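What follows is a group of structures, each given as structure tokens.
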Structure I
Amino acid sequence: MSIVYIVSKLFTYLILPPGVFVLLFFLAAFHAKKFKEFFLFCAFCFYLLSNTIVANFLLRPLEKPYEKDFSRNLQANAVVVLGGGNIIGSKNLSLTSDTYKRVMYGLMIAKSQNLPLVFSGGGLGNQESESASFLRCLREMKKNLAFDFTFSKKIEKRKFSILTEDKSIDSFQNAKFTKAKFSKMGIKKPIVYLVTSAYHMRRAVELYRHFGFKVIPSATDFKISKKETIFWDYFPQMDAFYHSYEALHEYAGLLSLKLRDL
């Protein structure tokens, strides 16, 4: 690595968030007459949460149990894909990148196993729901890439088709409203391939089992890279900061399940 590259890389990490916040809090801790400990604590927290090593440490217990590929189950009724957000007003491909990975993996499983795919994701108010964005994206793919999708309103046995659940606004409602859809079709104890991001799978499995599903965890969208630790991993990075947030959000969600006795 050249000196110019190293200097430019260091400069980038220090002037862009979250590195600039770490630097500012450290400077405040050394120059402030009061609250030095508070500023130092903030700097320390920002550094840890934006550090790739710490982010991976937080994510590993969530992702590692679900690293294996999905297992074939001839008794499965459907593939359920959980929404992960959409971009309101986007002119095309309006699902978030996390959601796209879930959708593509779910389609791979559903097509290979010849099963219906149920996409679960609603929205707030009169904005476009995740399910509507999902259907719009599939129509774009069908038109421009000549992918063959069959849209349906009922869960048919051993037949690839696309259905949606468009009322839910969180993981609890994903499970609740998806179960209602299966019950309406006369399937009381559904067996499903559950597709979501690896970091979210543990909470999703607990919720779906709570509502009477037999779950085959089928995780995708893994955040931890298996590359060796390098020098730059010790510097604050926005990706690491976001991954730490995702992990802490999941731990808070799991705690809420315990408190609600679910």
Structure II
Amino acid sequence: MQIRVGYELIYDCPQPTPMILTLHIHFTRVSDIIVPDHLITSPSLPMTAYRDAFGNWCSRIVAPKGQIRLSADAVVTDTGHPDVVAPLAQQHSVQDLPAETLVFLLGSRYCETDRLSQTAWDLFGKTPVGWARVQAICDFVHQHIVFGYEHARATKTAWEAFNERVGVCRDYTHLAITFCRCMNIPARYCTGYLSDIGLPPPYAPGDFAAWMEVYLGGHWYTFDPRNNAPRIGRVLIAQGRDAADVALSNTFGPNTLTSFKVWTDEVVVESP
């Protein structure tokens, strides 16, 4: 299967504005890229790039005063298979976890493990350990939060999402991640493209999506508390502790996002 992914973001800046952009397909999908997701700026600007502490590919620009358009249009291959389900995957004892997973056990900007630890143990302490416990967490979060773009707020934390019971995909993800960490299960935040491939219409407008990866049985597995079902055509952009680590854009000055378009569509390949 081939999937076309891309975006068009238009900002209006009242003054020259430095930006850090985390918009490139994750390096773990490099071998799947058919048409590269080159970041195009209009007007054309100098650009530098670096890897952040989590291995995500970031770009740096200084947007000029006025309007700037950021875009990319790529094609990737995909297995066409839904997210892996491994119900026998076991939970590791903390002392047996690889060192690189430990940061994903700790509290972070949007995931207040200290405030939700007792709640997590009250809710999930009697569930079977391993995959079943993570699924129980996803089931609870999926049912507990009501989705709505009008409920989006850049400062909303897992604790606030738990109490307000409304939010968007990042809020579902932050709450599920926090519960997993409280139960001593490493969990990391992911952002990327998520298609509607395999689902019946009508389809929602294109958007970037948030989900989590959880470390069980020696592997990182995808869980999606917002949709709470395996999906086809997930294309990772970045991973981190929470949304603060993987912001699509960090802007260092006043600006207005005037247009936002994202696409994730199956490419129909005609037989010769």
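What follows is calculated from the coordinates using simple rules that are stated; it is not laboratory data. As the structure is a prediction and not an experimental result, all values here were calculated from the model. Cβ atoms are built from the backbone, for glycine too; each structure is taken alone.
Check the numbers for Kirkwood radius over Cα pairs in Å across I, II and tell me which is largest.
Top value of Kirkwood radius over Cα pairs in Å, among I, II, belongs to structure I.
Out of I, II, which structure matches 52, 36, 25 when Cα extents along the principal axes in Å, for residues 41-120 alone is calculated?
II
I have 26 for relative contact order in percent (Cα under 8 Å, 6 or more apart), calculated from one of the structures I, II. Which structure is it?
I
Using helix-only ellipticity at 222 nm (-39500 (n - 2.57) for each DSSP H run of 4 or more, over all residues; to 500) as the calculated read-out, with -5500 as its value, let me know the right label among I, II.
II
Looking just at mean projected area of the Cα convex hull in nm², for residues 73-136 alone, which of the labels I, II belongs to the structure with the highest value?
The maximum falls on structure II.
Just checking, which of I, II has the largest value of distance in nm of label points 7 Å out along Cα→Cβ at positions 169 and 193?
Of structures I, II, the maximum of distance in nm of label points 7 Å out along Cα→Cβ at positions 169 and 193 occurs in I.
Suppose you compute FRET efficiency 1/(1 + (r/R0)^6) of positions 145 and 209 (r between Cβ atoms, R0 = 35 Å, to 0.05) for every structure in I, II: which one lands on 0.45?
Derived from the structure labelled I.
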